[in-house]
Structures are given as C-alpha cells and as structure tokens.
Structure I
Amino acid sequence: MKFTYKVSPTMKTRQSTQQIMFLLTLGLMAVVLFSSAFYFVEYGINHVIHLWSLLAVAVLVAVGSEALWAYFLKKDVVKYLKTSFPWVTAIILVLMVPISTPLYPIAIGTIFAIVVAKLLFGGFGHNVFNLAGVGRTVMLFSFGASIMPDLITSATPISSIANIGWIITDPTLVEPFLTQFGGVTGLLLGWYPGAIGETSALLIMLIGAFLAFKNVLDWRIPVFYIGTLFALASIIAVIQGVGIWYPLFHIFAGGAMFGAVFMLTDPVTNPTSASGRIIFAMGAAIITILIRVQGNYPGGVVFSILIMNMLSPMIDRLTDGWQIAMSKKYVTSMITVGVVGAILMGIVGLNMQAIVVAEPEPEVPDITLSTPISLDQSETTIQGVVLSSTTEGDFEIVLVEIRGYAVLEGGYDDAQPNKVEVKINKSTLKVDSVKIVEIKDTNNIGTKVDDPIFLDQFKDVDQASSVDAVTGATVTSLSVVRAVYAALESVKGGE
C-alpha cells in the first residue's frame, strides 16, 4: 500500500502555498520600497543602489544554491524552485542587515541559510530553525561590526540605549535621547537609519494585519509576542520609575516588530497548535527582553527566535491533544509562562542600573606663557600690512598680514605670511579681541598662538601694554603682536 503525505507547513486554508508565499513576498517588497525611499531621500541614490545590490546578490545566491541542489538530485529545477521559494529567505535576510553591509557577507549568510539550515535538513518544510535567523547569526559571529560598520551618520536606537545600560532614569535625559530619533512617533514611523527593513513599526504592523486577514500568518503570534514584550518592559518601567516611553521603545525600536510579523510566524519552525503558538510567542518575548537588558547583544530578537525554534517540539508535545477539551491545561501553561516572565522581569528591574556617562574632564592646555613682548613695535622694520578695515558701530575690525616664523626664519621656499583679525574700540583705542585667520608657521608649535590662553591677553590692551609670548613659539607670538600694533596704528591714523 502506498501512503501519500506532506510535511509541514500544514495550514487549513483555501489558499495554496504558492498564493501564501506570493502575498508574503509582496509584503516584504513593500518594506523594501519604503527603505529605498528613506535612503534615497536622506542619503542619496548610491545607498539605494547598494540596497538593491544586496537584494540581487542574496536572491541570486539563494536561487542558485537551490537550483544546483535540484540539479545534483536529478530533479526538475524549475518545478523544484516553484515549490521551495528560496527568494523569501533572501529578502528577509537582506532586510535584517544594515545598509553598510558589503556584498560578500550577505552572500555567505544566504548560503548558510539555504544550504545548511534548509537543504541539509531536507528542504522546504523540513528545517528546524528559522532560515534567515541562521543566516543573520552566521554573519554576526563571522564578521561582526568590524566588517559591517554602520556607515550612516547616526547611531541606531537599539545600539544607543544599549550603550547606557538599557534604562534612562533621569527624566531630563529622556527627551534629548528620544528626540534624536524623532521621539516615540519617529520610532513608530521608522524614518531613521537602522537595519534596512526593521525601522518602520507602523508599516510592518499594517502589513502584518493584512497578512493575518489573508490567513498568511497566525495573528496570535505577533499579538502575544508584542503584548508580552510590552507587559514585561512595563514591569521594568514601573520598578525603575520611568514612563510609558520605555515599553513603547522596546516594541518600536530594533527588530521586534519585524521579527514578530515575518520570522516568528514561520509555520515550519513554530508549534502547530494555537495554544502552542501563544506559548511560543510569549517565550520568545521573555528571552528577547533578557538578552536585551542582560546580554551582550542589544537586539535579542533573532536569538530568541532560534532558541524557541529548538523548544517547538517540546511545546507541541505539551499542547498535543484536542484544544477545547484540554483548554484548562493550556491556559494554565500560558499563565505559568507569564508569571515566570513577570518574576524574571521583577528581578531584572530591581538590579538594573543606568550607566551614567561622566562629563569629560576639561582639557589641560599644552601651552605655557613667558617672555613679555611690548605692543609698541614702532622700532622694528618688520611691520604688518593692513588688508582691510570694516566698521561695526564703535568698533573697527582690521585684517592684517604679517610675516611670521615661516617667512622670517623657517627657510621654506613656499613660505606665506600669517593673517590676524583685530577688533578695536575706536573711542578708547584699545583692543577688544584678536582672531587668528591664517597661521602658516610650524604645525603644533607656531599654531599654539591660536589658543585662548594667548589671545585672551589682548583684551583691553593698548600700545602701552605688553603680553606674554607662547613658550617655544616666540617668533610667531611676536608676529601676532606686530599685527595688533599695525591694526592700532591704522585705527589711530584714521581718526
């Protein structure tokens, strides 16, 4: 007798697997288009080209790997690909990485996701772990931040809060922290750099609602995952005395929403029963929070999914049976998971401490002053050249060119004079301020005259005064004094 059977995923739906995967692909491509629009508006076309290059490489590697697999197994390649859907894994993986990811890590991650996590386990429907999660984990441990740096100008929300201990207890620091990402509203909309497809929580929620309506995914998984995440983060918020922004940050920032809609809902790697999927989602939320606030990896979503993938067979065994008849047992199991999560969050919340970023110590100046120099330079043959003079109310701003060390003693063939701007009170003929416009003398020696310690000496001086030269840069200091003298003479002679 011949038995015909099909492996998971098995879903009671009027739609075929091809229709389900088609709708899932459309949802993923909507996220790709949003990300393309963001990077084009904020960073230019080159980032968009790189995004689509990553997508092309991942899809080609995924399809190519499965095509070769089918060829060596002597199967119809086209028919095999139509029932294996390798491009879905490729798109999800690309949406999980930062825009700065080079092409070769995405290719390697895709190979591991398709060949190791999928094909070696028997192909579509046989995999134990979430495929894109495996690929992302391999990329993280193989390359890390040194190979995939964030080339975008600002830090991501998750990395920023992870650097300060995942909690901000000072109310005065909350608003500045959130403002850099557009506040809670900005986190919801996702108009900020991060992983390519994980930023817009609003868009992902809308796509998730559509896919749930179309029976592409089980709504219980994202709802209970996000709900549990919010509840557990709220426990920490209450213990630490922080506001509602904290649990909202946990669900809007990072990959929580993306993981809830596109990864946890994978019917192959999550439990088959409704109650099992709820327990599965709640467990993933607990692990996500623990990894975030206590672990070394700020995101936590991918690892929580992979860990719960391992526990799926155990959850299936726990929830095996007629769901209605065993409902009391299943409800008890869910409550137990929730209580365990609450107790863990209570312990974590009591022991969390925000990392206080100390104010930087004021820099100790590396200049010293000595050798008084008189501002009266009437006896010298080296005089400054007045380039321009501008009146601003009671003040005259004079730009002076003066030969410094580079011209007088430096011996440089291309030596050029220094330029100094002097602001003088016309009624008192006293200096208000001195500004170095151009300094052509020896770097780190003559350039020390641009330090406020030296320049502040000129405040309220006149031709009868004197200032101290910078030690080791006497000739350059003298050039500035001569420029000030020339400016005072210019204003004095113009009266």
Structure II
Amino acid sequence: MARDLRGFIQQLEQRGQLRRISSLVDSDLEIAEISNRLLQAGGPALLFENVKGAKFPVAINLLGTEQRVCWAMNRSKPQELEELGQKLGMLQQPKPPKKISQAVDFGKLLFDVVKAKPGRNFFPPCQEVVIEGDELDLNSIPMIRPYPGDAGKIITLGLVITKDCETGTPNVGVYRLQLQSPTTMTVHWLSVRGGARHLRKAAERGKKLEVAIALGVDPLIILAAATPIPVDLSEWLFAGLYGDSGVSLAKCKTVDLEVPAQSEIVLEGTITPGEELPDGPFGDHMGYYGGVEDSPLVRFHCMTHRKDPIYLTTFSGRPPKEEAMMAIALNRIYTPILRQQVSEIKDFFLPMEALSYKAAIISIDKAYPGQARRAALAFWSALPQFTYTKFVIVVDKDINIRDPRQVVWAITSKVDPVRDVFILPNTPFDSLDFASEKIGLGGRMGIDATTKMPPETDHDWGEPLESDEDTAAMVDRRWAEYGLADINLTDVDPNCFGYEMPPQP
C-alpha cells in the first residue's frame, strides 16, 4: 500500500474507520461542527466529498483516536510506540554495547537509520498539475473556518518547510496559516521555532525566506514534524524511522526546497522580512480565542497538486481534539526517552484534560530525600516541549499515574502544602495561556506527593493498608463459587464512583 494520504484513507476505510459524506456541506463552520461531534464520541474519520464551492474533497478527524494514530505510525497497538521510543532513545544517547546481544541490537538500529534516509522522486505525483502567476487562487483550496469568532479561513495540517540560508539545513514544522488574499497568507509560529529562526537569519543577510507548504501528506510525516524530540536528525530522517522506510522527496518548481513527493497539494512562496499583517483571533487549544498578532506574510506564486487532490485539515480547541489524540500516542514514545534523560523517572503521563502538556504526573522509585523535587526540575529541562508544563506532580512508583483516583489520593494523603509545594516564578510561558499575569511569562508549580522520609519529616509514616495475602488468594480461588464470575473487576465504570455529572434542573 502506498505511503501517502490516500493509502492511509484506504486503510481506514478497509477497517471500518472512515465515513464518506456525499451531502453538500459548507467549509465555513459546518465541517468543524460535524467533526467535533464525532471527535467527542470517538467516532470515525470523515471524507467530505461535496464541499460548497470547492473542487476538492476534505478529509478530517483521521487521527481522532489513539488507535488511528498508531496505524498512521505503522504500529498495530499503542504499546508498540514505547519500543519506537526506546529506539530513538538509543540514538539520543548511544552507549557502548557491553554484550554481543547489545551490539547486535545497535547494529540493527544503524541499519534502520540507513533505511530511513529520504529518497528522490524526479516525476512526483504532487506536480501533476502546476498553477502559476495570475491563475493562482488560494480560494480554490477548501480551507475551513472552525469557530464563529475566527478571523478567517486557515490551514492547520500543512508542513511548513524552510531552510537555513547559512547552513542549508531544512526545518519542517506544523504551523497555522491564515488566508489573507488569493495569493497571501500569514504564518503563526513561536519565536523559538525553526521557521522563525530561519526568518531572522534571512533578515540579517537582507534576503527573502523561501517557503513551501505541503498539504495532504502521509499522516506519519505530520507526526514526525510535530514531535520536538532533541535528536540530531532531520525531520525527514525522523519520519523514516517512524515509518521504517525513507520519505520520497521532490524538488519544488520555483524555490530551492524539497517536499514529500506524494503530497496532495504544494504551495511555493517567499517571506520578505518585516512584511507582516494582523493574524487572528482564532480558537486555540486552550479552549479560548487567541489574540491578534502581527505575523509574517507569505506571498505565494506557485501551486502544484495531484490530479483530483484531497485536502487534509483539522482544528484546535478544548480536548478531545485530534491534536490531543496525537499527544496521547506520542506520550508513549517520549516515555523511554525521558527515562534515559532522567534516570529516576519510572513513568510519566500527560493527561488529555490538561491539554496534553500543561500538567505532568511522574512516578519515581524514591531512594533519598529531595528526590521528587530533583525529578520535577529535571523533567522541565529534559525536552523542549516541557518548557510550558505548568504543573508537575511526583508520586511513588506504586501509584497508577493514569488513574485519577490514585493520583488524587496521593496528593491529599502525602502532601503538606507548606513543605511539598514549590513554585518557580517568572519562567517562559505559553503566549496563548491567559492565566499568567504577563503574556509569555509565568510560574511553574511542583508538587511532591511521594512518601516522605527523614529529614523531610521527623515522624514515622503510617503503614499502608493491605489485604491479608492468604485470604486474598482464597477469595481468588473461590470467586466463581461466590456466583461473581460474570463481574469483571478490571473494567470498572468510573461513573459508579460519582464522576458523572448529575442531571441539570
């Protein structure tokens, strides 16, 4: 099966995870409203085949469940993502093998890197149709407007490709773009991102920055581009490691950049340093409308696409959204890498309800006083994406960090707020987070919810309550005899504990 968007759509359809919508729909608000209801219910991916005023169909919610994200990464189940994380961890901090088996494993990894190198396609499908000059009209792309307060139509899942004008090193990022005119868009990126750094370098040398936007690519490449893991690899090689084979690249028609050859649509243009327009407001992942910011203006002069292209899109907002599902899956990849960076961390979890990065729960095998605080500080500096994590809760290794009942119990039974809560003021902050007093600058909180030991406390800790081992074993043996064999104790409905909201009057 082809490694492209069409191949993934075909895979989802074969597995009963895609619905084709033939009814006429509007890309303004309606598509997002339909998709949002399916996202909330864990429903299938959608392909809208009859979009008002558009020649192209629109695909959305392709990555709306953790299972579909796994399929996109050529894995059958979430647990396999941790194996991928272990592979990437070995590349991050390779160690000399001490055994023959370790040497063999490292040799296999190096072979995987060779296989992951990108290839070249001189007759790429993405250039079957070429549109330049006065014929170019970005309105032909069925961009969506998700929320009524949004400033305009947007591109959300495009790969924004730029190049360092000094070193020639490319950067591939996923940034939001707002339609400004039939030939221009603004790009919204943080100042720390690769594209922003490339623009600053171009400005220093008095040059324009060349830009290519690849739309409708293999979702696996999107996942690779959205994973800011500090491995000294290009995003193309990274995507090849994710997919176990190299990405096929093609040279653009009018700019000196390369794009995935199987892209559905490619836009080519330039940014003149200092040329900006207001961008926003837009509904964002925090669950609110963001502000209006002056953002770089991209002037496009060429569009190429496949015959009968498919436009892939998504939108942000309060979870669950596609970006949250992607984060849950990528959490499993981070775990082995994080363990290698911070040895005391046994497991960690980024709850979707905390926007998949605002709060982290980590467990440690506590061996000395103060270790929980050290682990929290190490976590914040381990990977770039944890810079904006506001809350870190540290628990003992016997706590199931994915069970909110156990985490809340640990906080309430093991934390003295005076002793165990510490705050770091005036740290870099997400500019989209309105909770801070100053935009872009805020605090972080660490909570030590581990069992305390001297000198953290000067009194003995209580003995934990546990069942009698012999009685527990006897009840296991007699469970069916009690007439309770039909009750599955591993699949308990959380609503039975009062988590479900009561009916409103």
semi-axes √(5λ) of the Cα gyration tensor in Å, calculated, reads 42, 27, 25; among I, II the input was structure II
When distance in nm of label points 7 Å out along Cα→Cβ at positions 34 and 162 is computed for each of I, II, the largest belongs to: II
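With helix-only ellipticity at 222 nm (-39500 (n - 2.57) for each DSSP H run of 4 or more, over all residues; to 500) coming out at -16000, pick the structure among I, II it was computed from.
I
Can you rank I, II by FRET efficiency 1/(1 + (r/R0)^6) of positions 58 and 170 (r between Cβ atoms, R0 = 25 Å, to 0.05) and just name the one with the largest value?
II
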Among I, II, considering only distance in nm of label points 7 Å out along Cα→Cβ at positions 330 and 466, which has the greatest calculated value? I
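Each value in this text was obtained by applying a stated rule to the coordinates, not by laboratory testing. Only a predicted model underlies this, so the values are computations on that prediction, with no experimental measurement involved. Cβ atoms are built from the backbone, for glycine too; each structure is taken alone.
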